[in-house]
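Heads up, there are several structures right after this.
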Structure 1
Amino acid sequence: MDNKYKQMLDEGIDLIYKNDFQSAIDKINLSIELKGDWEISYFYRAVAYQALEKTDGAILDYTKALKINPKMTDAYYNRAKIMLERKDCKVDINKIISDLDNALNLDENFVDALFAMAAAQKKAGDYHKALEYLERLLKIQPDAIHARALKKLLLQKYII
């Protein structure tokens, strides 16, 4: 029964793929009860919380996962993305930028993180830096429509 925690997590992940997020959380909770120091369980529970728009729970679990394993690129990105999209409270843009920096230090070609960083820099008012991240993204994916649109907006509205 040594691997019961893995089995519970696998069942939870399967439920996430079936869009049964609350049942997934219940299964993953069992995994965490059996092995509370496994970052993967916290990461996937955060994914389920995020899908249910329980953003505080998701942020807490991404944070817990990162305390256990600070090399979880997707946890940095997901946590930053939640905070970047929040409308219910004031967010610390520097914390968002820090998370995206961490994700990009772990994977410099993480296209979604490059776009999120451009959006974060725009939100912070650093339009030239936002443009730098978009240029990096467009070198990797020249046809990235959202990046091209944001670049055009920055050039036309903010950088004259």
Structure 2
Amino acid sequence: MKLYLMQHALAYSVEEDRERPLSPAGITQAKASARGIRRLGLEFDLIVASPKRRAHQTAALVAESVRFPYSDILTTEAALPDHPPQQLLELLQREPAGSRILVIGHQPQMARVAGMLLKGGSVLIGNAGLTCFELDQSGPPGLEFHLHAEQLALLS
């Protein structure tokens, strides 16, 4: 399984908007990252998003770019920032072994999931960046790549 982790793009502060949707800069950032993902030739069998608006908006922009059906985005509370990372990983382990799964969530959840996969290591997953792990049952998870939003945007 290939697991791609992404934190939602830049959002309004809670003082600006309690729902914290993507800001105009966040929409631009998400679209640039999505174009970079498309240029990398990445395809997903499943896109998972937190139910928070900013994560779902980011997921929708990526889905549109890679031609993943918007209606097939799986929304789950397991991707919320305060949920145990094991809960998300258990959900994902139900998918077929060769699946390519993109999860769009929040910090600190994305960093905790990455840390659990690295057996205690740490990865800072910034807004609209993309981190890829190879999960193979024959060995430990491997970090394939870690790209910041700015690096993805250079690909677009």
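Of note:
- Among candidates 1, 2, the computation of helix-only ellipticity at 222 nm (-39500 (n - 2.57) for each DSSP H run of 4 or more, over all residues; to 500) that gave -10500 used structure 2.
- Calculated for structures 1, 2, percent of Cα pairs over 23 Å apart is largest in 1.
- Read-out mean count of other Cβ atoms within 10 Å over residues 100-107, computed value 23.2, structure in 1, 2: 2
- The maximum of mean count of other Cβ atoms within 10 Å over residues 68-75 over structures 1, 2, that is, the highest value, falls on 1.
- For volume of the Cα convex hull per residue in Å³, for residues 60-115 alone computed as 69, the structure of 1, 2 it came from: 1
- Computed 4.4 for distance in nm of label points 7 Å out along Cα→Cβ at positions 12 and 140 - originating structure among 1, 2: 2
- Taking distance in nm of label points 7 Å out along Cα→Cβ at positions 84 and 124 as the criterion, the largest value within structures 1, 2 is that of 2.
- Taking relative contact order in percent (Cα under 8 Å, 6 or more apart) as the criterion, the largest value within structures 1, 2 is that of 2.
- For the set 1, 2, ranking by distance in nm of label points 7 Å out along Cα→Cβ at positions 76 and 108 places 2 highest.
Coordinate-derived values only; no laboratory data. Given the structure is predicted, the values throughout are model-derived calculations rather than measurements. Cβ atoms are built from the backbone, for glycine too; each structure is taken alone.
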